[in-house]
Structure formats: C-alpha cells, structure tokens
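There are structures below to look over.
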Structure I
Amino acid sequence: MDGFIVLDKPVGITSHDVVSVVRRTLRQKKVGHTGTLDPFATGVLPVALGEGTKAIPFLDEGMKEYRATMVLGAATDTQDCTGTVIRRGTWEDLVPDRIVAIMKSFVGRQSQLPPMFSAVKQNGVPLYRLARKGEEVKRSPREIEIYSIAVDVVDLPHVTFTVSCSRGTYVRTLANDIGEALGCDAHLTALRRTRSGPFAIDRALSLDEFSRISEMGEVGNHITPLGEALGHLRTLLLGDEGSVRIRHGQVPRPTDFVSVVGEVGAGERFRLMHGDRLLAVAESLSSTWSEDSKNLRLIRVFNEV
C-alpha cells in the first residue's frame, strides 16, 4: 500500500508505537509518521505507507491546529501534566477578559524557546535525554507563528483554547509562556491535534477502527493517494513518452508535457503526473524555460504505485 492514512493517536502511547501497530497490522515494512505527538497528546497523526514515506518532505504541513486545556497556578518541568511542579502562582484574582486579552497578544510571529523535554537535538543528543538526567543546556530560540487563538472555555483555573500555529510550535511552551505573562504560571493538562496541513481530524481513524477495517480488507478506502497529499504543488501533466522517461530517471523534455506550463518561478516545485498517478517531484531550474530538457531537476521519483 502507498499513500497516507490518518490515525487518531490515543493518549498514553508514542507516535512510534502507532507506527509499529500499523506496520504489524499491514505487514508492511515502509511505514512512518509525519510529526511526533507527545504521549499525553491525542489526535491527528498522518502515517505514511510505502512510497508515501518518500513524500513526507514535500507535504505542506506548515499549519497545525490544536485544542488544548491548560491549568493556571502551577508550572511543571515538562510544561505539561506529566511533569513535576516547579513553581506555583496565584490565579484567583484573574478575570476571563484579562486572560483572553493576554492570550490574544500571543498571535503573530515570535521566538519560542524549545523546552528541555523535547526531541530537539543538541550535539546529536535529544534534549529530553539530558533533561531526564537533570541537566539543562542553553537552547537557541526558534521563529514560530501563532495564526490564531480562540478561547473556548474559561473554568478557572482551567482554560480551554484552540490554536492555529506554524510547524515546530510547542503548544505546551505556549501555555507556559501565557502563564508567565499572566503572572500565575500554567501548564497543559490536555492536547489534541485537530489538523496537520491537509490532514484533519474528521478523517482520522481510531486504532480500533483501523484494526476493524484491516480485518475487513478496507484499508485502501481510507488511504490518501500521493498525488492528492501533494495537491498544494502545481501539476505538470505528462504524456506516455514522458512517463517512460521519468521511470528511467530522465528529465522530461518540453514536448513530453500535455499541459501548458505557463509562468514558473526559479526553484518552484511541481508534481509530475501521468493521469492521476504521481511520478515525481521536480524543481524548476529557471524562470525562463528553453526547448531542451534542462528546465527541471528531478528531486524524487516514485516507484509505480
């Protein structure tokens, strides 16, 4: 099987555990996921199958959406409910309007310091391994963007909110930073990813549902094809000769295309299709195309799926 299947990761297991379940259930070696969820988090986990593992770097997962609950009045070393409380603060004087105003102030581009309990590597070592030894090292802030924050429920000391953010954003760090801005500290008690790029929670299968459809031989009905998953890339449609050329690892000629190329940007990426089948991802070498075959560079060629 080749493509992507969206699973609803349950609480208490790792993203790698989910991949292991899929690999074992489908008896397929080439399986991977597109973005780690913490064990306490749930929700959208896109899992790549077969040739889908080659397409992961080209996905448009620049936007993530989460529904989260934070509790005010305490900060933990992990910035979530799995850690140890390291500070306590007073939240009793806070009113909902102030909480909403402070949270809205986090919308926009900003620098975020990755937490020590994270998979970010320093000198090849994941930070969480150092954190488990009680070590804390200097980290470099990362540029992120919060696109929107909607406060759903204020039931003090708990606040539930929906956040849309860029890839690489740590929502537990966001909650920690909001707690500091409020002057009372905070940490996450629940986190659910509802969207990761083109993959949304309404298409996600629970592990039980995945097991059931696997037994019924219906997994194929729930797979997102490679071409659809990379639908954000402009399409160049090839004829039969161009398809053969791609299969031999050769760059197609201008005459191999059955669709008009139009204006291109240097460095623009395209999906090369034959009918509804994805053949390759290619990059334009120039904004001005000549009549020879030196207009594109093949970045990834996919085996026939």
Structure II
Amino acid sequence: MDLGERLLQYAYLMRFHRPVGIFLLLWPTLWALWIAGQGRPDIQVVAVFVLGVIVMRAAGCVINDYADRDFDPYVARTRDRPLACNKVRPAEALGLFGVLGLVAFWLVLQLNLLTIVLAFVALFLAVSYPFMKRFIYLPQAYLGLAFGWAVPMAFAAQTGSIPVVAWWLLLATVLWALAYDTMYAMADLEDDVKIGVKSSAILFGRFCPQMIALIQLAHLAVLTWVGQLADLGGWYRLALVVAVGLSAYQQRLICSRDRQAYLRAFGNNSWLGAVIFLGIVLDYLLR
C-alpha cells in the first residue's frame, strides 16, 4: 500500500468522511462557550476547543475501532472499516491514537490549570467508552458523558470555575446523546444481539420509540431550565420550539421501523444542535 492510500485509510479510520460526529460533539461545546462567555467568548479559547473537538472525535473513532476490531467484521454497517478489513494494522491504530492524544494535550496546555485537570477525565472517558458495550446496557449514556465533558471544560476555560448551569447543560447533553445514539443503535440491533454486545436499543426493545420520546422530552425540559438559569430569552425559546419540531420528525422516522430511517433520524440531530446554538447566539446578539 503506497503512502497516499495509507493516509486515506487513516482518514477513514478517523471518520473524516462522516463529519456528523464532529458536529454532535461540537454543538454542546459551542453552547457552553457562548453561555459561559455571555455571548462574547474568548476567540482563542473557541479556536482551541473547535480544534480539540476535531482531534478528540478522531481519536475516539480510532480507539473505538481498535476496541471493536473483533466485532466489526460481523456487523453489516461496520465490516468495511479499515481495521475490520485489515487495511490498517492494530499497532498502526494505537500509534495514530497516540499522536492524536499528544496533539489534544498540546491544545489543552494553552488553557488554564482547571481545564487541564478536567482534560484528564475527558481522556479517561474517551478511552474507556468503547469497552462499555461489553458491560452495561446504556453505553449510549456513557457516550453522552464523554461527549458532554467538553461542557464543564468550556466553562472552566472561560470563567475559571464550573457554575451550576454547566452541570445542567452537561445533563442535557447526556440525555441528547442517549436519544440520538439509541437511534443509531437501532440500526445495528440484530447484529449486536448476534455478537453479544449490549446497547440501549436492546434494553428498550420494542419500546425504543417511546423511550426515546421520553428522553427527548427530558432533554428539552433540561434545556428549558438551562435557558432560565442563563437568562436566555425569546430567540432561545424559539430555537427550543424548532427543536421540538425536529424531535417530532425524528420520532416519525424511527417509528417507520426502517434501518435507513434510523440513521437519518440520528443525522438529523446535527440540525437540532445547530438550531439551539443559533438561538443562543441570536439571543445574546440581539437582546
């Protein structure tokens, strides 16, 4: 394999051809940065976090595929991943993960001490998440914690502290990830049962749409409370109304019992996150 092809396989391993995961990690980070900065976040801090999101999402994909390298060949959606089809060796994947980790560490060194300390928790969550599906039926909630940990880090970087609103926003992010990643897990349900891994889709069974609806309602309720704590006004509330509509659209998709519809519902969450961010930005800008 020549250098160009090898770099292409590394890009596939880091999932750069599927950026939706970057956005799902980025939106809560930007929510937190804008609320912590009261609409005027430090540009350098924003740049560090945006780059950090890209790097850590790539690192998370690499370590996830390394952990699942013995499972992925037996799952229809994942059998063509570079590690699953032996286009990248496990040792190469670990090396790539190490490089990405060093880049992420260099980025966080540009921030204050509290944020650096929190970054070690983020690293632990990122490394341990791929193994959770072997032990618990809610690895999707653990993913939410891993994705959402950027929220307290953003507040720490902006303000040097972690106020109550940050923890509520973290809870909203965990609930959101539990909802959308359960949609994703529904697409793999039959394969996951066959190979013996656990997921919220297996736990909820035929009640998946109803359970996701309850989680979506809880997510929107917590976001409403975040708006109260952060003194956000009409534009934010309008964004929440649009988010309700998007959640209803996702419900329609997952009730169709179609594998591709589950994946479309999952991807639609990127728009939901963008709408919430737009509401926050406009509220601070036009108040």
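Hey, FRET efficiency 1/(1 + (r/R0)^6) of positions 189 and 213 (r between Cβ atoms, R0 = 30 Å, to 0.05) derived from one of I, II reads 0.40; which structure?
Derived from I, not from the others.
Who wins on distance in nm of label points 7 Å out along Cα→Cβ at positions 53 and 253 among I, II, i.e. which is largest? List each step's numbers first, then the result.
Numbers: I: 3.7; II: 1.9.
Once distance in nm of label points 7 Å out along Cα→Cβ at positions 53 and 253 is tallied for I, II, the winner is I.
Which structure, out of I, II, was Kirkwood radius over Cα pairs in Å derived from, given a value of 19.4?
II
Looking just at mean count of other Cβ atoms within 10 Å over residues 45-52, which of the labels I, II belongs to the structure with the highest value?
Max of mean count of other Cβ atoms within 10 Å over residues 45-52: I.
Between structures I, II, where is FRET efficiency 1/(1 + (r/R0)^6) of positions 29 and 93 (r between Cβ atoms, R0 = 35 Å, to 0.05) highest? Provide the component values of the computation, followed by the final result.
Working: I: 0.05; II: 0.90.
Answer by largest value of FRET efficiency 1/(1 + (r/R0)^6) of positions 29 and 93 (r between Cβ atoms, R0 = 35 Å, to 0.05): II.
Suppose distance in nm of label points 7 Å out along Cα→Cβ at positions 109 and 181 works out to 1.8; of I, II, which structure was it derived from?
Values: I: 1.8; II: 3.0.
Corresponding structure: I.
Taking -25000 as the value of helix-only ellipticity at 222 nm (-39500 (n - 2.57) for each DSSP H run of 4 or more, over all residues; to 500) derived from one of the structures shown (I, II), identify that structure.
II
Coordinate-derived values only; no laboratory data. Predicted, not measured: the structure shown is a model, and the values here were computed from it. Cβ atoms are built from the backbone, for glycine too; each structure is taken alone.
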